[in-house]
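See the structures that follow.
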Structure P
Amino acid sequence: MNQFHLEPNMLATFGGAFYPTGYSMVMFPDAKDAARVGQQLIEAGFEAPAVMSVPAAIILSQITPTVSGADDPLPSAGTEGATVRALTELAQKGHAGLLVKTDDEDIADRLMKVVREVPYSMAQRYRALVIEDL
């Protein structure tokens, strides 16, 4: 499992908010659960580079600032700004995340089979033009 680092291709074209197309972000109230699920995903066949640990501090320092321009010059037609604000609120409460490469629905289903074994606070799949609740 890798540590998350924000890459330019993880930002929305308009507004620049966090929008990692082809990935799912899952938030957990307990950072230990996030780490355990990350390891279980790798054991279940996910490639290690496709599973990234996103601690609360990283959300606040790297993802939260991306929302500042999301509604500039015009309000966003999408929900990316609201989603970043929801991630920020959870991170402020100490929640930790996993960002997992989920190119298709089958992979997203495999992800959630493992995730649902522990309490999680939020799960979102970023597709082209759609943020899907998992």
Structure Q
Amino acid sequence: MQKQTLGQKIAELRKANNLTQLELAEQLNITDKAVSKWERDISCPDINTFPKLAEILGVSVDELLQSNAAGKEENNENKFTVDLVLKAIPLALSIGVTVLTAIDQIYWEDAVSLLGIGLLALSIRAFREK
């Protein structure tokens, strides 16, 4: 089962209620451009808009917010994967350079380049944590 973002949930519910973006926007006293941005996950509704939006779409505020939490959970899984890769690259490169140096199968320039790539991965990881 694929998780939905808040924008996808709003679009699905709007269509299920046979509303256009303009009709939904008019009921909320906002522009249809704002609704379009929500549905494309460029922005999200103001906190004060959620109760009226949920009422118009025939769902609870909790149901709308749960869809957003699912999107965040998927995003956290992606961040974990990227972090894991950024940890693995320097480790793999340093082991490779050590082994190749021990058996005298690598030029020092290549070893320095590979270790530099590993340091770059560590730097990116450190930058992402800030």
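Each of P, Q could give relative contact order in percent (Cα under 8 Å, 6 or more apart), but the derived value 24 comes from Q. Between structures P, Q, the greatest calculated value of mean count of other Cβ atoms within 10 Å over residues 56-63 is seen in P. Among candidates P, Q, the computation of mean projected area of the Cα convex hull in nm² that gave 11.4 used structure Q.
In this comparison of P, Q, the computed figure -25500 for helix-only ellipticity at 222 nm (-39500 (n - 2.57) for each DSSP H run of 4 or more, over all residues; to 500) is attributed to Q. Kindly point out which one of P, Q the value 86 was derived from, the read-out being volume of the Cα convex hull per residue in Å³, for residues 24-87 alone. Derived from the structure labelled Q.
Each value in this text was obtained by applying a stated rule to the coordinates, not by laboratory testing. Note that the structure is a prediction, hence the values are computed from the model and not measured. Cβ atoms are built from the backbone, for glycine too; each structure is taken alone.
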